[in-house]
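Asker: Next up: the structures, one after another.
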Structure I
Amino acid sequence: MIDISKLSNRYSVRILEEADIEMLVEICKQNTVFYEYTEARPTNENILDDMKATPPGIDMQDKYYFGFFDGRELVAMNPQYQGKQIGTAIIDEVIDYLLSTGKHRFGLR
């Protein structure tokens, strides 16, 4: 089990829950570039499905659906934070933490 609070030194990290779906849908709707390249659409149902989906052989207790926040603002997925190398910095911090826990194989979905 990972401690998600240690995934970033710059941002606070917390599990995203059903109560966050409206916020997530609104942020996704602003990210028009992403939706030019996919058939997915930002709806409450699609976000909830993503929250509950797991790859084959992975149980829900092994799934982490979390967000990186700058104060009350969700950073990841938010178009106003794109193009500033913030996502790259977040991924670097996550990889560093996971490596420190002995994990050597991971992926993003």
Structure II
Amino acid sequence: MNFGQAISTCFAKYATFSGRASRPEFWWFFLFQVLVSIAASMLSDTLSGLVGLALLLPALAAGTRRLHDIGKSGWWQLIMLTVIGWFVLVYWWAQPAREAGSEYASA
């Protein structure tokens, strides 16, 4: 999956919290979010806030699908409310996919 395919897939599944997301899909969309957020913050604080709100739901959905791909529940994203939770999530998001027989992978 390339950059454009990942972005279109994530926006096509804007609020889809079931299923799986591959590592390339998740990380390309993550890069897109970072680049768009940086560009928006250079232009205006208001625009930056609107971009953040617009990308929040697809980011959570992609993160949930990525966690399903490694056999974890999407609810684990709540640990990002803690500082150490960010490191744990990045580690999990970077893990290779598990077999489709996993509890959440088939969701």
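Asker: helix-only ellipticity at 222 nm (-39500 (n - 2.57) for each DSSP H run of 4 or more, over all residues; to 500) computed as -10500: which structure among I, II? Walk me through the intermediate numbers first.
Answerer: Numbers: I: -10500; II: -21000.
Structure I accounts for this read-out.
Asker: Here is a follow-up. Ranked by relative contact order in percent (Cα under 8 Å, 6 or more apart), which of I, II sits at the highest value? Walk me through the numbers before you get to the answer.
Answerer: On the way: I: 36; II: 32.
Checked I, II; max of relative contact order in percent (Cα under 8 Å, 6 or more apart) sits with I.
Asker: Which structure, out of I, II, was Rg/Rh (Cα atoms, Kirkwood Rh) calculated from, if the result is 0.99?
Answerer: On the way: I: 0.95; II: 0.99.
Traced to structure II.
We did not get these values from a lab; they are worked out from the coordinates using the rules stated. All values reported here derive from a predicted model rather than from experimental measurement.
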